[in-house]
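Structures for review follow.
Just so it is clear, none of the values below were taken in a lab; they were calculated from the coordinates. Every value quoted in this text rests on a predicted model; they were computed, and no experiment measured them. Cβ atoms are built from the backbone, for glycine too; each structure is taken alone.
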Structure P
Amino acid sequence: MQFKSDVEAVDALVEKYKVLKNEVAKVIVGQDEIVKSLIICIFSKGHCLLVGVPGLAKTLMVNTLAKALGLSYNRIQFTPDLMPSDIIGTEILDETRKFRFIKGPVFANVLLADEINRTPPKTQSALLEAMQEKAVTAAGTTYKLDEPFFVLATQNPIEQEGTYPLPEAQLDRFMFNVWLDYPSFQEEVDIVKATTSGLDPQVKLVLSKEEIVAYQEVLQKIPVTENVLNYAVNLAVKSRPKTAKSHPWANDYLSWGAGPRASQYLIIGAKANAVINGKYSPDIEDVKAVAVSVLRHRIVRNYKAEAEGIDAEKIVAEFLK
């Protein structure tokens, strides 16, 4: 897919984004900001961790988005007895007495890892190579995954029994950590109307795989001014306690801060946020718009923060002042 200029590409992406939002809205009532965050992750080549209680249509949202984007979609329900081979695939001895690799559900464009904290770290880590390298290795052979590749993992925040919290190294692989809240009263009325009337809205194809990859490349080329770059890096740096540029709240309430990957995602996220709003270059407001989603899961609160009831969002908000 070729564009005459980057300006033309941005204009085309804005139009596609509007159509995409409308198509998803046929099935998903409300949750505009969540859908926007998912789209930003896809165009930024990132992955998303979605945290919310059961019954908020997380699975339906991802499935609908995959249909509108013309992407193959697989869902894995994570359980304590799930093995790495259940995700990446396994070798079998076929009728010709030769080993043949049977691909697992990770070989899809969109992978929904449902309740990822329900499975032990050994199985959680099976996704790490796929997320970072866009490839999996089995029996010494590396298999490339199709582009685009997007992992959306969900977590249930209210159940702690029988769960295995994701380690910081794996949390860092996710571009965004998005919290899904209950719908408003009117939104819930609309949801009940839509889902109990026998209607089955059909989602139209908005983008092809080739177009998504082309827009991802366009996004990488978007120019960023020096002051926006410095602001994003400074935001990540001030989260690191006991360093030269530490924010006072980082020293008081954090035992660990965000690494360089946070700075990278702040910039690429700001680019995507700017582009879908029709801007040709991000500004500081675009960095602020994605800051909570990028930093929330990358800062580790200490005992004092937990004792005083100060959550990650409040700490990031303080950094943004």
Structure Q
Amino acid sequence: MFAVEGESALVVRCDVCGLGRFSPMVAAERVVHFYPEEYYGEPGIKFAAPVEWVVRAVGAHHIQFLSRGLRAGARVLDVGCGRGVLLGALADHGFEVHGVEMSAEAARGADPRARICIAPRLAEAGYPDAHFDEVIVWHVLEHLRDPRGTLAEIHRILRPDGRLVVAVPNFASAQARWTGAAWFHLDLPRHLYHFPLPALRRLLESQGFALRSEHHFSLRQNPFGWIQSLANAMPGLPRNGLYALLHQRAAAEPPPYDRRTRALLWVLFVASIPFALAASLLETLARSGATVHVMATRGPRAAPGGAARASSDPA
């Protein structure tokens, strides 16, 4: 489907389940170069002040969903926790919070109450069996070279009937189909896998998880996805330019692009907000959200060979 400048691997899509992935898969040592230091922003802050406040406010709102039904003092793990935005809000609610992050740079500025382990793979964090009440994988699974192995490890460290929450871009969404290579959430080459919801369901079930709910609306992700994808499709504007403009910069660092380009991006941003909100509501009603998140519970692992496997098996 797609080629990436500077990469020999192509993005292909499975004709059976619709899963997208690099073929051949990108080497682990190459993946590290996709995340330069500036990708993470200043310590603990990724976006300019007003945007950062919105991101954290929306993150705090997620806590109502993530904490619903958890016992007091429940142990929660965030895989790929980054700056620990979710973990800080969960700690405010009295939960014991843990995080795994492959990059110490990414975890700078995280809430000190979070117990963060720096490890290249979840399995190397060394957690005991049935240790967590809930595991969160929030827009991380698509970045991993081994999503199947990661889910198998989560199954091991979750207590029986423990909860798993996974959020990914929806490769089969209306936003993905209509904007094609301009789709903001494609995020090549950092996204190694591209999950349509049926493929995500199939993968989770193959690893012993029972799906409990599916959600198609994200105020933080979906409206901005429409705006930036439209901008990406416009000739003369830099790819993901608005996203770059919103990033936090050092005090001495000049803003990106020339004044005219910045003005065009801001005008497009403001003018597109009503359309983006309306489109996000419509795609939610059609159950075709640009990003989706699902909640599943740990069940028994399927016997080897007993579960159907996608032909584009995620590792």
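Each of P, Q could give distance in nm of label points 7 Å out along Cα→Cβ at positions 119 and 263, but the derived value 5.3 comes from Q.
State the single structure among P, Q that was used to calculate helix-only ellipticity at 222 nm (-39500 (n - 2.57) for each DSSP H run of 4 or more, over all residues; to 500), giving -13500. The read-out comes from structure P. Taking volume of the Cα convex hull per residue in Å³ as the criterion, the highest value among P, Q goes to P.
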